[in-house]
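What follows draws every value from the coordinates through simple rules; no lab data is involved. A quick note: this is a predicted structure, and the numbers were derived from the prediction, not measured.
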Structure P
């Protein structure tokens, strides 16, 4: 019996083309080269299920043909971008990981307010913002704080997916996005719109969104220097080399004394020693050495 990894022709089960081990490896390679994602796409079945329909749409006979299309066809770059839309997960909601938001509100913001008082400018980046709930959550907490209302404040959200960035810009959300949102915030910062809730203009005025592949670290400069970066539950999907590259980019884009907040299951252990680990009362966060 021939090993699946050496299969050269597509194997049909019903009407569905099955992916071989070698084809899985090739597609993982092209995905990783594009955006650094490795974990989460390590299953041939997962890739087959998420992108199998593209073979019919493009008139291709196998996943190997699809790989060659991505690599060498003039339409490959756009197809690759669309493929990443299909394989990435965008589950999020407002006020996620509340303990860390409490640390942001109670300990980090007072420190930033003190250190940046002479400039009265604050720049925060949500890297891998998905559909935007995190960005608006940050802006709401800034408004609730009250000390930044006469500052030049910007909260920028970015994601590799153009689709979720477009969703974020609509600022329109269904019930599932509010599973951890206090009623006070819903009444104060949202309004009903076509059966959903829309973020009010005073919050949206602080926020902007853009499509950004985190692996393209040379593009970070378009954001300008940041005082704080949220990158929660994103690096866990990256390969080790990709994590090193992205984290170095974050370091270079942070102002001295700027903070980096990761997800609860993420750390910079074995990634870099450039950041200081800061022990707050409610969380452990990273800080670029400086002021």
Structure Q
């Protein structure tokens, strides 16, 4: 069922409206996924939605309307405070879908916080969701019914691609690759620009070249049926300038080894955040 054909969710409760929560909310509202959005956020994240007729904001869970019965509760708070936040929503367990985007917090954690019968989907989106180009991978608890899984797919799909895994342990690797991955790409832009300056370019031109090159190459990779290795080879002439650079980047201690270490470190930290 497409978003256009699916009926709007009567009430969606969003706990946390920071960068990712706000990006999700904008995507949902753009597609009209819910009739009513209730936000719990004590900080300034709700300011962008002030005055919107379908949005109600409260600073804390104990300020929620007594008669509120949300179809879905989305947890978009930092994992370090999830243990303090989640128990306040236990009263909604039973018929409500809980969708968490907090790194490291497992389905078992939510079973303890919300009750073993709570229907929970754990997902890891990434920040390109802010422009509708994110990707999220999700894992569902046994209590999640098929319609609730479809609902989670609609919510996550409003801001990008969606994938599912049955083995929850893989979410740590997903977090390390795509959840944290945008930061690696932004660092690549920084480093490429600085290298351009070192080669004699102005800071303004070097940054412009780095941004456009990374963005354009990413879009080319997205649209092409060719694997990344083939696209790389198509840019590389024997004995040419690109080959000279790749000899450095593809050395035994080069980019692949460094990035593997980085991803493994991120996955390890995701596991440490579990409880």
Structure R
């Protein structure tokens, strides 16, 4: 059975987006208003909410059943999901993350939606390559997967710079394409180059329901106090020795469109100039 479900993490408050100054960019009044609310996925890009592009890419990849993880009482996103279900002809549900307890807790909030099925996880503020999403959708085995992005290719084809990309989690992969280690915010990223490539994670995963057990078993980050998805991934990768399915890796040399800060809104407008959400 191929993968048909996708979970979009949309419960974050967008602290870096909210903290920016309108004078830093040429944002429209509407984009500035939504940015101030921290609703990154609803920021208009070329007249369409950024989430339209994210959902359009999922649909083109074959991921037809979608769940938005949202904060409590977020009527704007709930209304968006209802309208977009009709407009796109897709099944778009919502799951509520009751408290902002981190990305692992956000994924765990979608447990009822996932049920016993595998599912893809994406961020609401990142537009991933359709080809990478389609490869995840076509998988039918019982292994979890992460997409590893070539850091140098990301710098060439995305809208973020060297300083931000240095903070991305580095992936250590064995010769068989199995994840050995995920290193969050590495102090010396270059030490993790393998055969000339530095592979990084942008939180694009294909999980089996085993992820929910891993999310329950991890401890909060000692500084941030949040339950980090990377810790749950590391736990699952370590279970290979216990006879569990290996955590496999798919490699991508494509770029993405990111919407972390207000400056990104302007660069996203340029990158998506000739692109439509498809619905």
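Match the computed value -11000 of helix-only ellipticity at 222 nm (-39500 (n - 2.57) for each DSSP H run of 4 or more, over all residues; to 500) to one of the structures P, Q, R, and report its label.
P
To which of P, Q, R does the computed value 17.8 (mean projected area of the Cα convex hull in nm²) belong?
P
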